[in-house]
Structure 1
Amino acid sequence: MISSQKFWDKMAPRYARSKIRDEAGYQKKLAKTQEYFRPDWRVLEFGCGTGTTALIHAPHVAHILATDVSGNMIEIARGKAQAAGIENVRFERGTLEELPLEPESFDAVLGLNILHLLEDVDGTMERVHGLLKPGGIFVSSTAVMADVPWYWRMLIPVAQLVGLAPYLAKLSREDLVMKMTHVGFTIDHEWKQGAMAVFLVVRKAG
């Protein structure tokens, strides 16, 4: 199977041109997230892609560190930030494991459309929990692959073998909630977006 970094480096130009499939749902998630934000907050977004969401959220917080495994995605994101004149978002290539991030240094962490692409979701939950300040929030939007129709589940491994699909974890809504509560999060807000995605805002005790 092609590595995650190589896959998304290759996909970056097409990804940057693609349109949001559910614009109303996307706007709903943006609005809900911004209800939590405060002007002095420091935010981390991992799996930021080409940076659209981070740049939209930028006026609502003090600073955003947005990261992605793909260097090509990050270059596109930096270009968009420069063109928009946005200076409080910093884009860095790297994973949560690679980057030297200080414990309890963020008020919010965003992991949007990324958890189902990770091989170690449990480890990611622990890392996110450790990076948040007490009382901080983790916002995620995740494809629940366990709910994908059976015929897609049969086609995905074939697509992965020929480099047309990345790694995909077969998560359910129950899996996500269990993993989050296991590390100490409590569910603050939940929304099922269609049949195969769940949007969650969870909070660290504080």
Structure 2
Amino acid sequence: MTDNLPLLYSFRRCPYAMRARLALKISGLRVLLREIKLSQKPSVFLEASSKGEVPVLVLPGGKVIEESLDIMLWALNQHDPEAWLDSTLKEQTSRLIRENDSTFKQHLDHYKYFERFPEAPQSEYRKQGETFLNTLEDLLQQKKYLLAERCTLADMAIMPFIRQFAGVDRDWFNQSPYQALRQWLDSLIESDLFISIMPKYVFWQQNQQEVFFPAE
């Protein structure tokens, strides 16, 4: 019965949607997934969330979760088999994700879409983003993952944005001094978990057969 499953509106390449799918996947929960074409957002999606931004999770009772981090926390609070949530790291995790989602995300957008921000050259926006890269590099010099010797919420909430930053100019990133960060990023994007949340889906249309995530 699909009516008893949460419904996730997503967009494959969106880093916010990626981290929501990562948490849903690791939690073992099953949802219906609707891949949204951002230039042609369906009316049912906009009715669920007037913000019109993915990801959006609609629960069977009608509750709507509109923030990607809240979706992650909802899923992991249902089931957290890999112990991504760690109460001893809660403050550090919140601080790191907050910096990623605010200052770094702004620098990332300026760097990636520099044509829209002619006030400074692309290299200057990259330099601004490197402040956060240096923070992560320092952490990874001390541990295998950002806050522990195992993967936690911080790693999976931040990784999609570092992946996007690296992808703007991969040649530069590969030659950059962030060796530990590169190893961390490559290990995560090459993992079975990440690969499993990145298949290409057909854009959802009204009355089409629903798609399960993870796939059957």
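Structural remarks
- Looking across 1, 2, the calculation of Kirkwood radius over Cα pairs in Å that yields 18.2 traces back to 2.
- Set 1, 2, criterion FRET efficiency 1/(1 + (r/R0)^6) of positions 5 and 133 (r between Cβ atoms, R0 = 25 Å, to 0.05): the highest-scoring structure is 1.
- Ranking 1, 2 by distance in nm of label points 7 Å out along Cα→Cβ at positions 21 and 93, the structure that comes out highest: 1
- Computed 0.10 for FRET efficiency 1/(1 + (r/R0)^6) of positions 61 and 173 (r between Cβ atoms, R0 = 30 Å, to 0.05) - originating structure among 1, 2: 2
- Taking distance in nm of label points 7 Å out along Cα→Cβ at positions 53 and 109 as the criterion, the top-ranked structure out of 1, 2 is 1, with the highest value.
- Structure (1, 2) behind the derived value 28 of relative contact order in percent (Cα under 8 Å, 6 or more apart): 2
- Among 1, 2, structure where helix-only ellipticity at 222 nm (-39500 (n - 2.57) for each DSSP H run of 4 or more, over all residues; to 500) as derived comes to -12000: 1
Laboratory data are not the source of any read-out in this text; all were calculated from the coordinates shown. This one's a predicted model, so the numbers in the text were calculated from it and none came from an experiment. Cβ atoms are built from the backbone, for glycine too; each structure is taken alone.
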